[in-house]
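Take a look at these structures.
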Structure 1
Amino acid sequence: MIVAVVLSAGESSRMGRPKALLPIEGQTFIERIVDALKAGGIERIVVVLGFHADVLRAQIDHLPVEILVNPDYRLGQLSSLQVAVRHLMLDANCEGMMVHLVDHPYIDPKLVSLMLERFKTLKSAIVVPRYQGKRGHPVIFSRALFDELLSAPLDQGAKIVVHAHRQDTLEIETEDVGITLDIDTPKLYRQHVKGA
């Protein structure tokens, strides 16, 4: 089983309010992401919170997700990913994780489904989508990389693990620009979200 991990622990300082709760087409970012992951075939979703975790938890409690809290969220994105990895290592049925960022609301269920299928058949260590030469999210990491992710330097993030496994990375070409749309400022929000 591939478990989805949605990282939503940051301070959203550039946005000025929690990105997870931003409205988009009648939903919030986090609701849209969870729906897309479910529609794409993900059965289990873990959301990692950090800054104002209690406030966010109250707002997303209705969603079919497990909530983890990273008390050290100020140490960066990898520290939140490591919280999820430690949690998932306890589950022998977890073959890997599909990592997604809460400020990437445009996630296509068809792409999620295709990534899961390719991971199952080809057993690559990493599966990542690519749009016009640029890699994006979500990214699948095989369980075989969990130890490396836990020992990676926090200041370098998961990229160091990705670079170490170039030969065993499957890139999936897509026409879905959403994989690269990182909406983390009010300007980008107004630019990319209708009615914002």
Structure 2
Amino acid sequence: MSKLVTLATVFILTSLLPGQNSSVASMEHKLQHLEANAAATPVDTSPTDFSENEINAYFAAGKVDLPEGVQAVKFQGQPGVITGTARVDFDVIKAGHSSMNPLLSVFTGVHEIVVAAHAQGGGHEGVVHVDSVALDGVDIPRFVLQSFVEKYLQPKYPEIGLDSRFSLPQKIDTATVGEHRVTVTQK
């Protein structure tokens, strides 16, 4: 019986400590708020802040379906800029597709990818401009990235590009990337 009490105590203490579990719960609560607020009349226009810790914990907990071959995603926010890192298995991404373009041969095997992008949202529209992509610390030229995106990503995900515009969901009017956070307002 004492093992059960110890296990229960550890579980309770772990759930009360700040960390990944509380960050995931906080993120889920905020996402539920956005969904409920989108259905409300009138919409509450108070901003909702998502911290970098909440976002990263949510991804680490597997709450977001990532494309096959993409793992260990982490984000860092600076005013107007998002930097994302991930471990990518390009052989999984390219499965069933080949290319005779020798420039695309760099995209094979498992590598750490770092993507820096300007991102913002306004007028119910999101805009992302990829500034740079590094593969294991080596910057990839933009024209090579464009070829990779067109050949391997856009057939599966037509909305993805180095410059993307998209409708923001849940009546989100603005999305602002700040220092280690993203702030959204609904309207």
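Structure notes:
- Here Rg and Dmax of the Cα atoms in Å was derived from just one of the structures 1, 2, and that gives 15.6, 44; the source is 1.
- Set 1, 2, criterion FRET efficiency 1/(1 + (r/R0)^6) of positions 124 and 156 (r between Cβ atoms, R0 = 25 Å, to 0.05): the highest-scoring structure is 1.
- Entry that produces 3.9 once distance in nm of label points 7 Å out along Cα→Cβ at positions 92 and 108 is calculated, selected from 1, 2: 1
- With FRET efficiency 1/(1 + (r/R0)^6) of positions 60 and 100 (r between Cβ atoms, R0 = 25 Å, to 0.05) derived as 0.95, matching label from 1, 2: 1
- When distance in nm of label points 7 Å out along Cα→Cβ at positions 68 and 84 is calculated for each of structures 1, 2, structure 2 comes out greatest.
- With FRET efficiency 1/(1 + (r/R0)^6) of positions 148 and 172 (r between Cβ atoms, R0 = 25 Å, to 0.05) derived as 0.25, matching label from 1, 2: 2
- FRET efficiency 1/(1 + (r/R0)^6) of positions 76 and 116 (r between Cβ atoms, R0 = 25 Å, to 0.05) from the coordinates reads 0.35; which among 1, 2: 1
- Structure responsible for 0.95, with FRET efficiency 1/(1 + (r/R0)^6) of positions 44 and 140 (r between Cβ atoms, R0 = 25 Å, to 0.05) calculated and labels 1, 2 on offer: 1
Coordinate-derived values only; no laboratory data. Please read all numbers here as calculations on a predicted model, not as lab measurements. Cβ atoms are built from the backbone, for glycine too; each structure is taken alone.
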